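Student: Multiple structures are listed underneath, in C-alpha cells.
What follows draws every value from the coordinates through simple rules; no lab data is involved. If you're wondering where the values come from, they're calculated on a predicted model, not measured in any experiment. Cβ atoms are built from the backbone, for glycine too; each structure is taken alone.
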Structure I
Amino acid sequence: MRPKPGEVLHFSEDPTIAWFEPHVAATARQPEAYVWAVDHDRAPDYWFPRECPRVLAWVLPTTSAEDREWLGVDRVHAIEYRRLPEFSTARLYAYRFAAGPFRPFGDPPHAHVATRPVEPLGPPEPVGDLLALHEEAGIELRLTANLWPFWRRVTAGTLGFSGIRLRNAVPEPT
C-alpha cells in the first residue's frame with residue numbers, strides 16, 4: 001500500500017475519519033499543529049499497528065560493506081515477539097490525500113505535513129495483510145525479544161534508520 005504519484009498517505013486503525021484537522025501530537029517535539037502523511041518511500045514505516053514499537057533499518061549509498069553484510073538485505077523492520085499477535089491481526093486503513101497541501105518535514109524528510117485541514121480523496125482503503133505487504137516489498141521482518149540491542153547496532157553504524165513508538169518497547173536490558 002503506497003501512494004500514487006501526486007499523493008501522500010495517512011495510516012490509521014480508525015476507518016471513520018472524514019476530515020483531518022492539524023493538531024499537536026502528544027509526543028510532538030515541535031509546537032506547530034500538523035496533519036501528518038507519508039510518501040512512497042516512507043509508507044512502509046507505517047505498515048504496523050499504531051502503538052507497535054519498531055526499528056527500521058535500510059542500506060544507503062554510503063553504507064559500509066560491513067554494515068551491508070551485517071544487515072544482510074536492503075531493508076529490515078524489527079518488532080518484538082510479543083507484538084506479533086497484534087501485528088498479525090491489525091486492521092489498518094490508508095487515507096489518500098493530494099500532495100499539494102503538504103510539505104516535506106524533517107532533515108532529511110521523513111514525513112509530509114499540512115498546516116490546514118485536509119479532506120481525504122476518498123474513503124479509507126483497507127491495507128490488508130501487513131506481513132504480505134512486507135514480503136511483497138522485499139522488506140525483511142525480524143522478530144526479537146528486545147528491540148534495544150538491534151537499535152544500538154543500527155544507530156552506531158552507517159545504515160539509514162528510524163525508531164517509531166520506542167517508548168512502548170520492552171525496557172532495555174541491563
Structure II
Amino acid sequence: MAAKGVAASDEYVLRKNPKYVNKIVAPTMEPVKSIGGFRTLPDYSFGTIPDDYAALVLIGGFGWSTPVAEQVMPTVKQSIERGKIVGAICNGASFMAKCGFLNAIRHTGNGLEQLKLWGGENYTNYDGYIHAQAISDKNIVTANGSATLEFAKEALLLLENETPERIEMYYQFNKQGFCNLFPEN
C-alpha cells in the first residue's frame with residue numbers, strides 16, 4: 001500500500017495523461033501479422049498518418065526487403081525534413097541505408113557490410129558508421145538487431161519522455177536484471 005501522498009508504482013507508470021501514445025502504422029488498414037504470429041490492427045495507413053506525431057519507428061524484420069517497404073520512403077523522408085525523431089532498428093536501419101537516409105549522420109546497424117549491401121550506391125557514409133549497439137544523431141536513432149534496450153533508451157532520451165536519470169535507471173534495471181541489482185544476502 002502506498003503512503004499518503006506517494007503514488008504507487010502502477011499509478012505512476014500508468015499515467016492518466018501520458019506524454020506519448022504508441023500507434024501502429026501499416027501500408028493499409030488491414031490486419032498485420034508479425035513474424036512471431038501476432039496479429040494487430042493498424043491505427044493508421046501510410047496515407048492517413050496525422051501530422052502531429054513525435055516519432056516514427058521502423059521496427060526490424062525481413063519486410064524491409066519487399067516492394068511494399070518502398071511505400072514507407074516518403075513518410076521517412078518527410079519525417080526527417082520536419083525534424084521528427086526517426087528510429088530504425090535491425091533491418092529498419094538497413095532500409096534507411098538503402099534510401100540514403102544515413103548519409104549525413106553517425107549511425108549503426110547490423111554491421112557495415114550489411115549496410116553497404118543493402119544501401120548499394122545510395123549509401124555513401126561509411127565513415128559515419130559506428131560499431132555500437134545504438135547511436136543517436138540529429139534526431140535519428142539507429143541500432144542493430146540485438147540492441148532493443150539501447151534503442152529504446154536512445155529514443156526515450158530524444159523524446160524527453162522522462163528525466164535522463166530515470167531513463168538510465170529503467171535501462172539498467174532491464175539490462176542487469178532484478179537478481180543482479182538486488183542480490184539475496
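Student: Which of I, II yields 15 for relative contact order in percent (Cα under 8 Å, 6 or more apart), as computed?
Tutor: II
Student: Hey, helix-only ellipticity at 222 nm (-39500 (n - 2.57) for each DSSP H run of 4 or more, over all residues; to 500) derived from one of I, II reads -4000; which structure? Show your work: numbers first, answer last.
Tutor: Values: I: -4000; II: -9000.
Of the structures listed, the value fits I.
Student: With distance in nm of label points 7 Å out along Cα→Cβ at positions 103 and 127 as the yardstick, tell me which of I, II scores highest.
Tutor: I
Student: With distance in nm of label points 7 Å out along Cα→Cβ at positions 95 and 135 computed per structure, which member of I, II shows the largest figure? Display every interim value, and only then the final one.
Tutor: Numbers: I: 3.1; II: 2.0.
Largest one: structure I.
Student: Looking just at FRET efficiency 1/(1 + (r/R0)^6) of positions 47 and 111 (r between Cβ atoms, R0 = 35 Å, to 0.05), which of the labels I, II belongs to the structure with the highest value?
Tutor: When FRET efficiency 1/(1 + (r/R0)^6) of positions 47 and 111 (r between Cβ atoms, R0 = 35 Å, to 0.05) is calculated for I, II, structure I comes out on top.
Student: While we're on this one: Supply the structure label, taken from I, II, corresponding to distance in nm of label points 7 Å out along Cα→Cβ at positions 63 and 151 with the calculated value 2.0.
Tutor: Source structure: I.
Student: Of structures I, II, which gives 28, 21, 11 when semi-axes √(5λ) of the Cα gyration tensor in Å, for residues 55-142 alone is computed from the coordinates?
Tutor: Source structure for this number: I.
Student: With Rg/Rh (Cα atoms, Kirkwood Rh) as the yardstick, tell me which of I, II scores highest.
Tutor: When Rg/Rh (Cα atoms, Kirkwood Rh) is calculated for I, II, structure II comes out on top.
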